[in-house]
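Engineer: There are structures below to look over.
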Structure 1
Amino acid sequence: MKDLLKKALAEFIGTFVLVFVACGVASLTHGDLVPTALSFGLVIVAMAYSVGRVSGCHINPAVSLGCLLTKRMNIKEFCVYVVSQILGGFAGAALLFGIMAMSLPEGTKVFDVFGNASNFAVFYAGKLTAGNVIGALLTEIVLTCIFVYTILNVTDEKAGHGKIAGIVIGLTLTLVHLVGINLTGTSVNPARSLATALGTVIYGGGSEAIAQVWMFIVAPLAGAAIAALLYKVLNIEKK
């Protein structure tokens, strides 16, 4: 039980840092492609070699689902990890948006700043078309599948990539953000999307993110499930 609590705290800290730092960069650079993509990747590298020693550095419910489906963790651990990730994400978003709300110049539209930290099927769109929704879902499913499948492979003990796994995972997250930022803002992480969507609403940044957040929960989890299936089919040897 003590070890599980340590893992929960590690996941809380890791997700807190991810949201506070990476989403902070997205907000403060107005969603600039390269800085934002790099910030997400670099946070993962940093956390992989710190809290990763305790919990494995999932800091993402989609990653935890991939591990659950490939029998790297049990259902109890999965539930503890996901709750810790969601709470850590909320804490990171609350602190980030709170600081920015106090620091914004008078007359600044809150949504113009906070919106860049959130995920949207079409940026700042009003009514979504069916194509917008399908495009966003497919984008997030594919990108999450790539991300989680990479993680499952490089963290496989038989692969022998232990020392460089964190770097590979961080670079992969950077890669999927480079593809997805201008399409959906790139989630591939339900905890990160929930946190920023709720934070945006709380601080008066508009309701668009919270209205669309279901897509950034469903699609990453679906992508993770597909990644786990691919891993089982392609990588697990028959006994």
Structure 2
Amino acid sequence: MLSGGNNSNTIFEYIDYELIKKNPKILCGYSDITSITNIITAKTGLVTFSGTNFKTIATDETDYSYQEALKRFVKGNLELGKEGEEYISIQEGQAEGELIGGNLCLLHQLVEGQYKVNFEDKILFLEECGFETEPAFASNFLAYMKQNSVFDKIKGLWIGNYEHESGISLEKIISDTLELPNIKYSFPIIKSNNFGHIETKTVIPIGTKAKIDTNKSRKIELIEQCIK
């Protein structure tokens, strides 16, 4: 489990992707680690994880993230989050696809260039740190992704935590960017508060198939194993 920072993308060219592929390990983190986990999955085909790290486990006031890590890595449980957590449907529908995502400001840097990831037929999950990223920046990042056809490619969108002093929500920024309702973007969109820069971090496997069904109370679930 890895800690965050501000410039993890600077090590991309120094990572031995073939060595990692031949020696798979659990790689889990959030925030700046979004770059590393997603690029390793893209380059190796291995599953990586968006979730807690040892630092946050040690400083959390609850054991939520710790229990979620045990559930995923020890018990092999396929549930995303805990029973009874609130999920909001922003746009109705059903979709299946591999999970890709994490921190918005990091992920938008992987849209184009030498170190880009494939968004085709994916379920995209996004969160952002409101303390560091004001709504205008979040809007900028999303607009860049829209202009580079990310939202033309994905099968579904899962929105996590974003808390800014303005009270403007990430789902509001996304709705404005995509001009919802918009027939061009007819994929299901859901919102929950169980991943991101908060204590309630469920462990989300990047590169594992999931299903969104807005008719269900828990609107997203894994449909294949992610740990061997």
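Engineer: Please state which of the structures 1, 2 yields 30 when relative contact order in percent (Cα under 8 Å, 6 or more apart) is computed from it.
Structural biologist: Details: 1: 30; 2: 27.
For relative contact order in percent (Cα under 8 Å, 6 or more apart), the value 30 is produced by structure 1.
Engineer: Figure out for me which of the structures 1, 2 the number -22500 belongs to, where helix-only ellipticity at 222 nm (-39500 (n - 2.57) for each DSSP H run of 4 or more, over all residues; to 500) was derived from the coordinates. Present the calculation step by step, with values, prior to reporting the outcome.
Structural biologist: Details: 1: -22500; 2: -7500.
Working through the options, I get structure 1.
Engineer: Just checking, which of 1, 2 has the largest value of mean count of other Cβ atoms within 10 Å over residues 55-62? Working shown, then result.
Structural biologist: Numbers: 1: 28.4; 2: 12.0.
Result for mean count of other Cβ atoms within 10 Å over residues 55-62 over 1, 2: largest is 1.
Every number here is computed from the coordinates shown, using simple stated rules; none is lab data. These figures come from a predicted structure and were not determined experimentally. Cβ atoms are built from the backbone, for glycine too; each structure is taken alone.
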